[in-house]
Structure 1
Amino acid sequence: MPDRDFKESAIRYHTHPTPGKLAIRPTKPLANKRDLARAYSPGVAYPCEIIAESPERVAELTARGNLVAVVTNGTAVLGLGNIGPLASKPVMEGKAVLFKKFAHIDVFDIEIDETDVDKFVDIVASLEPTFGGINLEDIKAPECFEIERQLRERMNIPVFHDDQHGTAIVAAAAIYNGLRLVDKQIEDIKLVVSGAGAASIACVDLLVSMGLNKNNVRMLDRTGVIYAGRTEGMNKYKQAYAVETNDRTIDDAITDADLFMGLSGPGVLNGELVKKMARDPLILAMSNPTPEIMPEEAIAARPDAILATGRSDYPNQVNNVLCFPFIFRGALDCGATTINEAMKKAAVTAIADLVHREITEAVVEAYAGEELKFGRNYLIPKPFDARLIEDVPLAVVKAAMESGVATRPIHDLDAYRNRLQSYVSGSRLFMQPTIDLARANPAKIAYAEGENDDVLLAMQAIIDEGIAKPVLLGRPSVIEAKIADLGLRIKIGSDVQVMNIDASDLEAKYWQHYHQKVGRSGVSVEAAKTTVHTNATVMAGLLVDMGEVDGMICGKVGRFDRHLKHLSGFIQPSRPSGVLSSICALLLEDGPLIIADPFVNVDPTEDEIVTIAQDAIEYAKRFDIVPRVALLSHSNFGTYEDASALKMKQAAAQLRNLRPDVQIDGEMHSLSALNPQLRDTIFEHNQIDGRANVLIMPNMDTASIALGLIRSLTEARLVGPFLYGLEKPVHILIPSVSGRGILNMTALAVADIHLRKVSAN
């Protein structure tokens with residue numbers, strides 16, 4: 001994109017539809033006089049009294065435990081320099097967005113018009129009652145060192161200068177893995193550092209705490225090497241790395257260096273200097289936007305070099321977003337009084353270890369075309385690797401507790417991991433009981449689209465969770481090649497079975513069984529043979545029908561209705577009516593919402609609506625949800641009397657007679673279903689308490705439209721569709737399903753298989 005176009009685009013981004021990037025959103029309703037009385041006077045007095053008596057309870061009664069201040073005076077902003085606090089505000093808002101996006105942490109950005117260190121410290125320290133943590137940002141050196149030191153001493157909450165420590169943690173993770181790759185020990189390496197500012201010194205400090213020998217460090221500033229006895233341009237922070245050496249220039253220092261770390265400016269390093277480095281040199285050229293040496297030049301000079309930069313268009317981007325949201329997440333969750341060296345080192349290890357695991361679907365999608373296997377071009381995770389929120393905070397919490405700085409220790413770390421996982425996938429905690437049930441009773445599941453990348457990526461998680469014994473339909477050579485390309489650990493034969501439906505020697509029993517089932521529907525012998533060899537959905541269904549697998553999943557590719565037509569042609573309905581239904585759950589911020597039926601019944605009758613609603617009630621109870629069922633219509637408790645309205649009204653009456661144990665009402669508007677205060681003003685004696693959580697739609701159009709609108713306008717996660725009404729456990733995905741969705745459907749299918757067996761016995 002041309003610079004001018006990008007500039008205009010960026011300005012529009014910040015301007016429309018609302019100025020800036022942040023807003024405040026209440027977490028509690030304020031819809032009536034009672035809400036107002038509880039939120040403010042007189043109700044607010046009660047939590048105030050509790051906090052006055054027990055200050056430690058502030059985290060459970062206010063937002064403080066999840067609130068961070070991003071604080072700056074604008075003296076060293078990005079590549080813009082000393083632009084002042086007002087001009088720095090867009091950057092601080094951006095930082096706040098990253099906190100929220102990556103770790104669900106709320107932020108107030110605070111731009112302070114003060115450059116005097118002591119006055120600045122006084123201002124920030126006075127804010128401790130408001131915040132659970134302080135993130136210092138874009139403050140020039142050496143003042144930033146003193147500001148951080150004083151605030152850490154005065155404040156009993158985490159104080160973190162991201163420019164220093166965030167950079168240090170991510171750089172250290174890259175170095176940690178780089179040394180692993182080339183079989184070098186940190187105690188033995190020689191380091192050359194270009195730059196002696198806040199970030200450089202913090203990086204070296206952290207590496208020293210990890211075992212680097214200070215005597216093997218050559219730090220350079222604009223004057224040259226920092227050596228023992230030098231007086232020009234020195235301060236106490238540089239003095240810590242003033243070593244006994246005859247090196248005076250980078251040309252002197254770089255000889256036999258194992259590691260170059262640049263946090264200075266472009267052109268500091270060149271090919272001739274790189275040639276003087278030790279074998280397999282590790283080069284972190286982190287100056288932005290132009291690094292100390294361009295990767296192409298470094299590799300041309302030394303093909304064995306391993307490169308990392310601060311840029312996103314080259315491998316191994318050293319990006320602070322890999323660290324700061326997650327280290328604060330852990331620190332806040334355990335009530336840490338500081339972020340100490342143990343917590344920083346734990347974050348380094350957690351970030352570094354992540355690249356040794358298989359990649360996920362989300363990472364593949366975000367970084368399509370890149371090779372993401374641990375190696376020279378993949379030393380640290382990508383910023384959108386959702387597993388960072390699972391691994392890094394957990395490691396930080398453990399370190400905080402072990403080092404004695406956690407005021408709210410987390411005793412159930414498994415539950416905490418599940419909570420962290422829920423930030424990534426809103427389905428995690430919702431699904432966890434089902435996943436646990438499936439893990440305890442794993443079943444054999446056939447996957448019709450066994451060659452699909454998303455299915456294969458989901459397989460790794462399914463295998464790791466131990467919830468199923470997968471059978472993949474597809475060509476073994478293709479599946480094996482894709483497993484290798486995706487960097488997965490799946491082993492054909494032991495982890496998964498593969499069935500090649502293209503094979504000419506596929507046993508006759510399959511087409512014979514199929515023909516027996518459909519032969520009287522006009523399907524010839526030859527057509528049966530062809531279908532079995534070409535239609536993976538049919539073949540997977542046959543495996544279920546013949547008892548060779550316990551269940552099947554298809555639908556990642558192709559239309560839902562066509563998959564259903566293929567399967568329902570030979571798999572019998574489970575009930576005399578023959579009614580099938582599809583039930584979905586949407587996971588919203590204020591709880592799950594179940595919708596029926598978006599995929600099967602185009603215009604169901606009253607009796608079919610009753611069956612669909614019964615299925616939806618059963619679906620809710622699977623997840624220990626107390627169902628509150630609303631039958632939706634354009635009519636609101638009798639405002640219309642046309643056929644569609646009467647259908648839903650009469651279906652609701654039937655259901656109330658059939659299920660007196662369940663709250664059921666209708667016909668009603670969606671607003672009435674979801675807004676109990678409004679509903680009570682329309683029909684005071686309705687049968688639902690609170691917000692409805694099961695919505696029964698009058699036809700497929702409304703169900704599908706509602707599902708699409710909610711998914712598009714919110715960040716709701718989809719669990720489903722779950723198919724009811726066939727005598728065998730067969731399920732059809734939708735093409736937009738994520739890897740997590742495939743895992744969830746597998747868990748649902750396996751749990752269903754187990755429950756069927758229990759019921760049969």
Structure 2
Amino acid sequence: MRKVLLFMLFFAALSAMGAVQFNETTRYRLVCKKFGAGGIGIGAYHGSTALVYYDIYARAATEDAWWYIRKNGNGYTFQNAASGQYLYHESTREEQVAKGLRLCNAVTSDSVRWRLISKDSFFEISNKAVPSQYINCRTDGSYLVGTYYNVDDNGLFEIFDEQGRQVKDDEQPETLRTPLSGYVDMFRLNNKDLVYDSLSGSFFFSARKRYRDGRDFSAAVTLSAQPGVTLSLDGQELSDGGTITIHGIDCGKTYPIVVSRNGSVVASVPLQMTFLPIVEMNVSSTNQNSYTRGSIRVTDPGVTGYDSLYVAGFRIRGASATNYQKKSYAVKLYDANGESKDVEFLGKRSDNNWILDAMVIDKACMRNRLSTDLWKDIHTEPYYAQFEKKKIRPYTRGEFVEVFLNGAYHGLYCMTEKIDRQQLRLKKSEGDTIHSLLYKSGQWSYEVLFGHELGYPSSTGRKPAYYSNNYDSWREWELKYPDLKKGEKIDWGPLYNAINFCATASDVEFDYGIESYLDLPVLRDYYLFLDLLFAYDNDGKNMYYALYDLQKNNGQKLTIVPWDLDATWGRSWDGTNREQGDPTADWSVVRRAYTGGLTYYNRLEQSPYHNWSQMLANRYSELRLSKKIDADSLVARITEYATLFSDSRADQREGSYWAMYHGGIQKDVEYMKKWIKARVSALDRKYNFDPTTSGLRQVSDKPYVSAAGGTGCIIFSSSAPQMVQIYTIDGRLYRTVRLTQSVETVSGIPAGLYLTAGQKVLVQ
């Protein structure tokens with residue numbers, strides 16, 4: 001019964017990509033969901049400059065509203081009944097004429113072929129050569145038809161024949177058909193299924209990374225073929241129980257699988273190799289609000305044996321990233337009875353919750369992974385490690401994978417663990433007795449910044465907004481554990497108390513009490529971590545705060561866990577380099593100018609009691625001397641990731657499929673390397689570390705100072721007390737200021753451009 005259910009789910013998911021049946025001599029009309037009537041035609045027939053035009057009336061006398069739709073290879077062609085021309089994708093965009101969609105006279109390439117993706121009674125129409133480009137109708141009144149990477153109602157089409165009958169994808173295939181279907185019942189290498197890609201018409205196989213060195217690859221063959229059918233791979237005839245050897249895997253070439261029947265070749269299909277694990281997702285549709293049932297298989301070349309197909313639920317995850325066509329997914333695993341099922345994937349923990357990270361804004365497709373791996377190396381154990389015998393992981397582990405969605409290649413992803421109670425080894429609540437709490441910050445707010453309004457570096461001293469334990473969200477915070485939806489008791493009190501303390505405590509109270517509320521050694525490491533990454537998008541938002549056990553000593557203390565670190569290493573939250581493009585900039589100054597910064601960091605910077613600057617300098621020196629922070633080792637890690645992408649050709653496939661996001665992976669890798677070298681050098685100067693003497697510089701070094709403009713103020717960061725001059729942009733001395741704090745705000749400055757600390761500063 002379990003196997004039956006698994007296969008039913010698998011095949012139901014595949015039904016969305018079944019072959020749609022068209023009569024080659026029948027004409028069809030494509031009606032856009034946005035307009036509800038009309039059809040796609042040719043602009044010349046309507047006095048329009050648009051090459052491809054949407055006639056909202058589609059009059060019967062207008063022949064150009066009709067198309068011949070024919071199966072052609074692994075796609076469909078659309079030939080206009082009036083002109084005989086074919087629709088094809090061409091990337092150039094000409095205002096009022098063509099935007100990614102033109103007409104041609106012959107089928108010469110995949111640019112003329114299209115994929116039909118069933119969405120209920122509608123179809124998305126995606127280009128075969130550039131699958132991320134979908135046909136859509138402009139909604140600006142021009143009625144131009146083009147291509148774009150987003151699909152809304154203007155990119156969904158109904159298809160009708162001349163009798164008004166609607167074409168639907170009613171086919172329910174029992175299996176995903178491939179060129180081997182009908183000839184071969186089973187074909188595996190090392191007991192691993194080959195993965196078919198309907199886009200390229202080729203199979204994929206994942207080999208272990210160790211074969212990147214050119215050694216011979218040998219695999220055991222499992223083969224069950226129809227009578228009279230034989231198979232060969234790379235010129236070697238295959239037999240069940242035999243072996244196949246490939247001399248030096250080259251992922252840049254294809255290895256032909258040839259099928260013969262009674263001595264005659266009846267089919268041939270290429271095999272491509274990759275050194276990345278393969279994830280097969282099968283699901284009819286996905287959304288942000290709920291999980292849609294489907295199935296998942298993770299082919300891991302690092303383990304022996306067959307990789308099972310599991311029942312899974314998929315949900316689109318993320319905030320701003322959901323606006324991009326390439327989606328990230330949350331994955332839940334179930335057993336045959338619909339209960340949660342823990343599975344170990346890729347050598348990570350056994351769990352029922354997984355993440356497929358699309359890395360969409362990251363042009364190098366590795367920033368999250370690089371950052372999290374670094375945090376794993378440099379973080380101080382949280383305060384409660386003394387109570388736990390099991391390994392605490394205040395970070396996630398992950399592996400780069402290639403994803404195939406419903407039998408078609410879908411891109412380069414990172415499959416990772418989740419940050420949750422289990423990962424952090426927090427005590428599980430018992431009935432109404434709450435032990436642990438896990439909070440996650442979203443967008444900036446007074447409460448997320450721990451006591452000041454966005455853009456203002458100083459606290460107002462007011463209490464945070466009050467909370468209700470009847471809701472699992474509060475002031476841009478989410479409660480991730482316990483789970484109110486499951487009827488579990490929750491408590492916002494410890495987080496509220498910590499925020500209220502940071503916002504309202506006197507300086508003396510703050511100095512002596514901060515360690516009762518926050519895990520100071522972890523806060524110190526996190527500050528240096530963000531400073532190195534220049535991660536101002538993680539100063540407040542995109543953080544987890546964990547409380548180990550309310551019932552123990554230190555029951556109110558929170559520790560922090562970083563999250564969502566793709567806006568780092570020289571890139572901003574939208575993928576640009578903006579403020580983060582300068583690797584020599586002072587993060588502490590920029591963060592204050594950008595958001596005002598976390599209140600507890602602002603207060604620590606100004607507190608002589610904790611000697612924050614020296615604490616940071618000492619810890620930085622320790623991490624540099626141990627090589628945990630080191631430009632060469634970071635560059636080596638980046639190079640390893642980039643080489644893995646290149647050796648697998650995953651960077652090329654990703655760059656082709658998602659050209660608008662990741663068309664230059666290796667180019668951005670080189671940008672990252674240069675940025676990191678400059679960043680580490682800048683931090684060496686900031687924290688007085690001398691790599692030539694392997695230690696802290698002497699105090700006699702020239703004091704460090706930098707500045708950033710804010711609203712009516714300039715924010716200075718300095719390594720020692722000193723005098724600085726502020727000049728107007730025309731060179732007049734405006735003010736002389738004595739700096740006594742490591743970070744100091746000079747207020748009362750009119751809006752304008754100023755010169756100070758050797759740099760231009762814009763005051764708003």
Structure 3
Amino acid sequence: MDRGGWLHRSLKFFMLFPINYPQKALYYRISMLEFMDEGKRSEPVELIAVLVFGFLLKLFAGRNSLTEHGIVFPGYDEYYHMRRILYGTSNFPDTLWFDTYLNYPHGFSITWPPLFDQISAALCIALGQHTKEGVEMTAAFVPVIIGLLAMVVVYYIMRELFDHRIALLASFMTALAPYYLLYTMVAATDHHSLEVLFQLLSLLFMVLAFSRPDKRWLYASAAGVTMAALAYTWQGADVYFGAYLLFAAVGISLELRQDKPNLNIVSTLLVAFFLALILVLPFRNTPWMSPSFLGLAAIFVALAIMLALAHIIAKRNISWKAFPLAILAIFIISLLLSKILGGFFGLIRTGMGYIWGGEMIGKIGEAEPLIYDLDTLSQVVFSWLGLNILFSLAGAAAIVVYMRKEERRMQQGLLLLLIWAVFSILLTLGQGRFLYISTIFMGMLISILIFYALDLSKKFQEERGTKLNRALAAAVILLLVLPTAIDAFNFASNSPPAIAGDWHDSLFWLKENSDPTSHFADPEEIPEYSVMSWWDYGNWILYLSERPVVANNFQTGIEDAVKFYLAEDEKEATEIMDARGARYVFADFGIAYGKLPSLTEWADEDISSYMALEEYGAQLSAKPKERFFNTTLGKLYLADGTGMGRFRLIHESSTIMGNVGKSRVMIFQYVPGALLKIHTGRNGNGMALLNMTSNMDRKFVYLNQATWNGDALEVRVPYSTEREHEVHATDPYMVFSVHGDDVKAKTVEVSEEDVLQGRTIDINF
């Protein structure tokens with residue numbers, strides 16, 4: 001039996017070994033590989049070759065993060081993980097649990113479990129890395145190591161259930177898994193890589209517990225340890241534990257169909273979950289562990305009920321159909337009780353709502369369902385992902401065929417794999433974020449499908465007295481692997497990190513050109529002030545600018561950030577700034593155009609009242625309406641703060657967005673502003689006008705209208721006429737007094753002290 005020749009030829013087709021051998025040498029090499037496969041002598045070498053490929057792919061995918069100036073992390077959460085890792089290297093094994101630099105001035109308790117950050121910090125300490133640059137470089141390769149370990153775990157899962165051929169290809173497909181690649185490439189310092197590894201490890205140990213009954217309790221205990229480790233890695237770990245509950249329900253039902261049911265499925269799971277419960281018990285009351293503890297406890301109780309129910313049905317010779325019907329009835333009753341009683345039963349409603357609620361559509365991208373309307377359905381169906389889902393379903397059918405041929409102990413492992421694969425796809429339909437795990441299982445299923453099809457073809461050809469066409473076999477492998485490979489290449493060919501360029505430069509500018517804040521390294525005390533931004537950018541500002549933020553990626557401070565940016569009255573905006581102790585504001589193209597739908601969603605507003613959305617073929621054009629121009633965001637980003645008396649532009653980035661003619665990123669300072677009192681002796685109109693130039697030599701005009709206070713016209717202005725700043729006036733203020741046709745004007749100088757002290761300047765006409 002050829003146990004690897006086809007895979008080797010396919011791997012060479014994918015240029016894993018891009019060497020042009022002469023014909024005889026190539027034939028000799030193939031023959032030797034086939035011989036070595038039969039003797040299993042080449043298996044470690046082949047696995048190492050796939051791992052090398054995985055390492056190079058992860059290095060290539062994250063190449064844009066390796067710059068001459070150090071590591072530039074690709075996303076958002078990576079920056080807060082780095083903050084915790086840096087803290088951990090100085091305070092190991094303790095980690096950062098409360099941060100006054102978040103949700104300023106209230107602070108925020110961190111709900112991320114600590115294990116990923118602790119492992120990263122421990123590695124930094126072990127390698128003697130304590131500087132920020134050294135810690136960043138070390139931590140950047142942690143997800144790569146985790147990703148390679150995940151490839152090894154997948155290999156051994158499939159090696160236990162099938163053979164070396166399928167295992168090797170599945171490991172190769174894990175390296176290619178596009179969405180997991182994003183979490184395991186260089187600099188992707190996010191806990192999701194470790195989350196997936198522990199889930200796969202728990203699956204491996206459970207498979208071994210069923211396939212090797214002589215060491216059942218040892219492997220079940222190991223599975224329990226990895227479940228606990230998963231709970232110490234991700235707050236939502238209980239979502240994964242539900243797969244084992246589903247497996248138990250299906251597995252027991254199938255067992256009860258047989259004359260002599262073996263109920264070892266539940267007993268094995270009970271051991272694993274009991275040990276996991278014991279290991280997480282010390283932290284059961286913490287916000288970061290409580291959901292996982294309750295989930296483990298609930299599943300443990302459910303498993304115990306299943307075991308008792310199965311024993312009753314088996315002893316009394318009741319029809320096996322009573323078991324799944326009883327489980328379904330209990331589930332429905334629990335759902336009803338969750339709405340009435342809440343509490344413990346509320347866990348079910350909370351869990352279902354988390355996965356399928358859909359409340360995050362338009363708010364948090366990664367939490368959106370994979371398919372939630374006809375457009376997203378079409379996008380998935382007519383994509384490489386859609387094709388992979390189709391192939392995966394065929395692979396699942398192949399597992400069912402294999403199950404019928406295997407002995408019971410192997411059937412249980414195959415069923416567990418099947419349940420987990422289907423469960424991961426269901427999770428993805430609920431939240432697209434779970435593609436990072438479902439694409440791994442898709443790769444497993446596709447690997448099974450490939451060799452199932454090849455083995456069928458080979459058997460068919462042998463019955464006809466012919467040999468399997470090797471070119472046809474390579475074509476089949478290519479066809480089924482190609483969608484994943486194309487997606488992987490597209491992901492690996494990604495653009496530079498989102499922060500690169502304008503945002504990166506702007507954040508460093510703010511760090512160098514604003515007053516430092518205290519307690520950054522040990523944030524127990526409240527620092528001096530904060531920065532207002534949309535929550536997406538909070539972690540960037542905190543880590544790179546080393547400044548406290550109002551809103552960040554924990555979704556803290558969102559309500560006030562939304563109110564601030566959408567406020568149509570400066571007084572409302574300043575009240576929020578004062579309450580939050582904010583001195584600086586970020587406004588960028590992304591907030592104004594890309595993220596405005598999210599802002600309006602959080603505010604329960606209709607985006608159409610702010611923007612006119614027009615379709616031009618495949619392009620969607622957004623044109624601001626008057627209401628958007630009246631918002632704080634519109635006034636700042638589109639009008640350079642015109643019409644506002646306490647916000648002044650202090651820096652803009654170098655990239656000009658051609659469609660709006662504005663810099664990508666703009667930083668504003670919140671100041672008291674000088675009050676110009678225009679004494680005219682009578683009510684009328686007035687205004688202050690100032691010609692400005694930015695740090696990019698862009699000319700613009702600041703203008704603000706005066707209001708009558710019963711004594712004089714008043715207008716507050718945020719700019720001085722001094723030229724000591726990068727963004728500065730080119731002329732004195734032109735102050736106008738208008739009474740019908742009587743228009744008077746005066747030039748006025750305003751000092752920096754006038755602006756910063758909020759002084760009043762009297763102007764007499």
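Which structure, out of 1, 2, 3, was helix-only ellipticity at 222 nm (-39500 (n - 2.57) for each DSSP H run of 4 or more, over all residues; to 500) calculated from, if the result is -6000? Considering all the candidates, the number was obtained from 2. If semi-axes √(5λ) of the Cα gyration tensor in Å comes out at 59, 30, 24 when worked out from the coordinates, which of 1, 2, 3 was used? Derived from 3, not from the others.
None of the figures in this text is laboratory data; all of them are computed from the coordinates on show. In this text, all values refer to a predicted model and were calculated from it rather than measured experimentally.
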